[in-house]
Structure P
Amino acid sequence: MDLSPAKLGLLATKYDGYLEGSLVDEFIADFGINFAAGHWCAGEFFDRFAPGGYNSDNPGFDPSEEAQVARVAQAGIKGIEWHEVVFQNPDGTRNQAKIDSVSAAMKEHGVRPTNMNFNTWSAPKFKYGGCTHPDPARRKEALDQMLLGVETAHEIGCASCNIWPGSDGWDYHFEVDYGQRLSWFIDGCTALADACDRKGLKFGTEPKQYEPREMNMITNTVAKAALVAMEVNKNLGKTVMGVVIDYGHEQMVGNTPADSLYMLKRFGVPIANFHVNGAKYNANDEDRIAGTDDVWRFIEFCYAAADTGYSGWFGLDQFTYRTEQTVSMRLSMEFFANSMKKALKIYAMRDQLAAAQATGDAVQTIQLVKKVVYNG
């Protein structure tokens, strides 16, 4: 982000008041904010209550990846995240035709590939795990799939790769050998981090408390993900692996999202990517429109991203089952821009904030930021 005095000065002039329409796009561009959306945000939505899809009664709805690119562009978003399986055949080989077709669509619509997410949970063969499957042959199969994903990420021009270990975890007590599973996960991440490093890609793991695993995922908190990253980096002898922060997952586990960012910086663990969305505190992973919940927490999260020097992408990870995809993505971008604008207004008076924090009196910090949060 561009946080120069000249840019911060625009907050009181050009960007005073609520941002919408073209002002959202200009704000994002002026401050050098990298904003993306997962391709799934623009596709069909399924859940166990509507397994046929919420758009299955609309004959005009095109769920293809190429159509997803067009919707992301229509929302005014300049970046798009992918899953590696989009570019692979059922037998695990590369699908060059899909790579070429999607790349052409991104070029046509002026959308950049940003992050490659690894999917080792939706195929039945990985129901017992990907990196941590008890069968070594399955572990290798999962790793090979993800390593091919690294190659594809590099080929199409992504900046980072992310392992969200959806099937790696447990559902019951005594189900797994926790230490063994953790070792397998670290081994897999070490191989992936090394491959990403050789291709000049950032790499991280995205923690989540549970779901689809019912009790715990293998990295259920940012702190545990950070420990894994530190161990991997020790294995490689340099800092390569980081953490992907998902705002909704922070809400889900009851963390203070801003605190997690400062913790990672303190321990020297990079943030590989951000996912933004909306979710209730201590609830499920709802992936609703970003900025529709606790604005204090979301603004503080945006402030922490600026204050800790994050310069990567903010990617939407949302499943707006009952609202239209393009409108929903645009609203998330709009609310994010307004929240980030407030955060940057507070950042512009960070010396005053530090002085207020030094008193230990919460009222002094509240008095300082209250008008920004509610009227800024």
Structure Q
Amino acid sequence: MDSTITKIYLRATVSVALLFSIITAFQYQRGEFDSRYLWVVRNSLTNKSDIDKMIEFATLNRFNNILVQVRGRGDAYYKSELVQKSNLINDKEFDPLAYVIPKAKEKGIRVHAWVNTYLLWSSRIMPIQENHILRTNPEWIDQNTNKKINILNEMKKFNGGKNGIEGFYLSPNHPKVNSYLLNVFGDLIQNYDLDGLHLDYVRFHDSDYGQNPISLSSFNKQLGIINTPSSNSLESSQWNDYRRKGVTDLVRETKNLIQSIKPEIILTAAVKPNLYQARERFFQEWDVWLAAGYLDKAIVMNYTKDLKEFAANIDIMYDNLPSKYRKRIVMGIATYNQSPENVIDKIKYTRVTRFNSVSFFSYTVMLKDPLYFNSVKNILYPRDY
């Protein structure tokens, strides 16, 4: 695997050089991306004024899709009987999602409800909501040890992901977790006029996770193991397949749920950009999801600042996905970690490699720096600026 990735990376170096020779000769292709997605983080959805400002920005900059984060850390930025509303919304009668939808649609913007799936909590203090899943069902939490964990002690390790710990994840293989999430998704689909449902964190925390006691017990039964599984069994292909299946089951059943309620809603998911790493480290087989029709579009989080790495991830997609599936990829570009000039390079490369959709993460950067997007949109819409 390592040698394969190295070869791809070296080939990407040549690809980048080739890219700029193409740009120099032909001034890059000038076609407009069919779909332009803007990620809107939940802190921009807490009141009408902030939402109005966001929709104005999206309209002026010709985004035709917005991903609005309505489930952040096991809470709701919408009205629900299943999930308690976020404590960041001061007006408890205010329904951000109900307000966003008609405002955006009248501007021709499609609205996708962005939901964090398995990621549940990432604070060093407990949620204040009494019915938060972390309080009511701590046995659903995933872990990277087969020893019993202490929730409060584990919280002390959180430091914004700087040590690789993103927070508490629900266990994809716990028999009740996916059912609960499907109920949450069904609530959204039934009660809101959505254009899409967008799954984020639909993966494992990392390669050593999956050792929720009940999940392990289920795996043991499959292998005929009575006691704690050996280290060898937890390094087996069966163990990896078991973990992948838990995540894939959720994606498949979510698609089935949509088809049974509102088939016009599209299902998208945020996915790791390196197909090999997505599958082997995070157990997120998103190429299978596309090929099987479980997913309408994959929004690839190709968020690296390094153009060579950005290109290497695209090379892997070209090596593994027929063109008919590549057309269902939205190339994700980050704004939080790089300059507008670097973003422009990624747009040019995405255009030259013939992806027809692009997303930007996130609106928060443009809100803090209104000038950030000026030069970017000149490249994004070259015929008009």
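Just so it is clear, none of the values below were taken in a lab; they were calculated from the coordinates. Keep in mind that what you see is a predicted model, and the values were worked out from it rather than measured. Cβ atoms are built from the backbone, for glycine too; each structure is taken alone.
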Handout entry: Comparison of P, Q by mean count of other Cβ atoms within 10 Å over residues 60-67 - largest value held by
Key = Q
Practice task
Identify the structure, out of P, Q, from whose coordinates mean count of other Cβ atoms within 10 Å over residues 188-195 was calculated to give 17.1.
Solution key: Q
Problem - distance in nm of label points 7 Å out along Cα→Cβ at positions 140 and 332 - highest-scoring structure of P, Q - result: P
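For distance in nm of label points 7 Å out along Cα→Cβ at positions 36 and 292, which of P, Q scores largest? Write down the numbers at each step before the final one.
Working: P: 2.4; Q: 3.5.
Greatest value across P, Q: structure Q.
Name the one structure among P, Q that Cα extents along the principal axes in Å, for residues 180-339 alone of 44, 35, 27 was derived from.
Only one of P, Q returns 44, 35, 27 for Cα extents along the principal axes in Å, for residues 180-339 alone, namely P.
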